[in-house]
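Please treat every number below as a calculation from the coordinates, not as lab data. This is a predicted model, so every value here is computed, not measured. Cβ atoms are built from the backbone, for glycine too; each structure is taken alone.
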Structure P
Amino acid sequence: MTPEQALASIVRHHLDRAERNYDGALRGEDPEHLHDLRVAIRRIRFALRLFAPFVDEKRCRQLRDALEAFNDRSGDVRDLDVSMARLEKLVAKKRVDAGTGKKIFGELSRRYAQSRSHMIRALTSSRYTVAIEKIRRYAAELEEAGMRKRAKADAAKTFDRLTKEHVATLASWGTWNARKLSTKDLHKMRIDFKRARYLMEFAVLCGLDHKDAKRKIALYKSLQDMLGKHRDAVTLTKEIKKIAKDACLHERSIENIIRQEKKRAKKNMKRFVQGQRSAV
């Protein structure tokens, strides 16, 4: 397998995944459809970035940029999906007064409707559909080019090189105390763990089962999820504070939500710090 064939295989796999979840994301009945669509698009964009130096940097960059608007628009919707699900859970556990929960949920729902409207415009735009079609055609071209170059390049060597680069990036975080990092730096760290995980998944998908890949995929996903839950707790805390201030809400349950989310953020950070040592 050549790098061209590897990229073609990865892109086609995730284009199919995006297609399966497209209608569900538009309907909005199950937030997991949007999540899976976002995951597929994110992996396509990362694969194009990852393999660009080995195929066509200019074209890969253009195709990645064409999908950027969807990523931006759908991110807000996903964040609000997560926040509203968490708020419902807190109300169900009676850690938040039902009346206060209803007021906050109403404001989050208003923002959600607005964000979702922007996302649907991006998702149904000609820019999105044209970008998807261009990427599908490019995958076919890559496959053909890879067949011609089969004797000249080896995807396994490419994956080995990329793996060393990503492991080195993760190792550089090992000297940092995650508890003292800014929200921005924690986001960067999470992205690096996510990219390392994607790289391993790509290798497995291409039949190039890198040594210890499945264990590392599980480890990186676990660490990524911990940082994600930490971020979700911080995000909901900010949302609640802003809504409470704008609506002049001073109920005790507002303080309960903030306290619960700070506790959740702290808990996941502690778990992440403990697990980080085994990854770097």
Structure Q
Amino acid sequence: MPEFPIIDAHVHLWNPDQFRLTWLDSEPRLNKPFGLAEYAAQTTGIEIAAMVYLEIDAVPTYALLEAQWIDRLAETEDPRIRGIVAHAPVEDGERARSFLTALAAIGPRVKGVRRLLQDEPDPTFCLQPDFVKGIRLLPEFGLSFDLCIRHRQMPGIIELVRRCPEVSFILDHIGKPDIKGRVLDPWRAQIRELAALPNVWCKVSGLVTEADPDRWTSADLAPYVDHVLAAFGEDRVVFGGDWPVALLASDYRRWVETLETLTLDLPDSARRKLWADNACRFYRLD
């Protein structure tokens, strides 16, 4: 375990009876409540100083309610929830301004937005004019954008980041490469191309569910972790637990211990950036 408090920059909490989560219909292992009590049990013995909550792909009509709920939860139950990344319909272009105004009004814990792209069949969906216009609104509201994609969508994402140089982006789950198939290319070259753009960071999260969930080892993850650390450098990589989704392949402790082992050779200052300091900077948690 890291010998200092860490920040988990990718936490989900949900209750399927509270918000409609259609994607859970096909995930029986996750189709139950996962709240603060369950998170506390999973992280026993790991010092979590702060958390960033990521939207849970609820039916969009619940998006503002979800953000309001988690903000109240942070206020009344666990102040370690210091950042919220909410859903926003950025594909609506200029019309998304009204939604972003309401979202920002929830309070300063709202740090960013995410509009899931991973299941969009069109790899250029993110380059539609209205989508780009919606993304370009985000700096007006002091919001970043989390990129949740699959590796085949990387070319379009690289172009989106190029078109929006004023927006702060962070790539969730290192772009979901095919770790199970041990496929490194063209993902490696695309990561280098993306990392060359200074307004994008990378979240080291979600690797275990892209590997073989029943038989993965730290050696399977090592070339992917090594590559994003080399490409983005020590100042633009951020740890994320991806709990409880990661439970499909690993408990929380095993993922933390695995990443700790894979990064032991980093200087202490770089390890502290990965595990805590960079999350503070990107999500403006101070």
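Overview of values
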item	result
Given 38, 24, 13 for semi-axes √(5λ) of the Cα gyration tensor in Å, calculated: source structure among P, Q	P
Which of P, Q leads on relative contact order in percent (Cα under 8 Å, 6 or more apart), largest value	P
Which of P, Q leads on mean count of other Cβ atoms within 10 Å over residues 132-139, largest value	Q
Entry that produces -29500 once helix-only ellipticity at 222 nm (-39500 (n - 2.57) for each DSSP H run of 4 or more, over all residues; to 500) is calculated, selected from P, Q	P
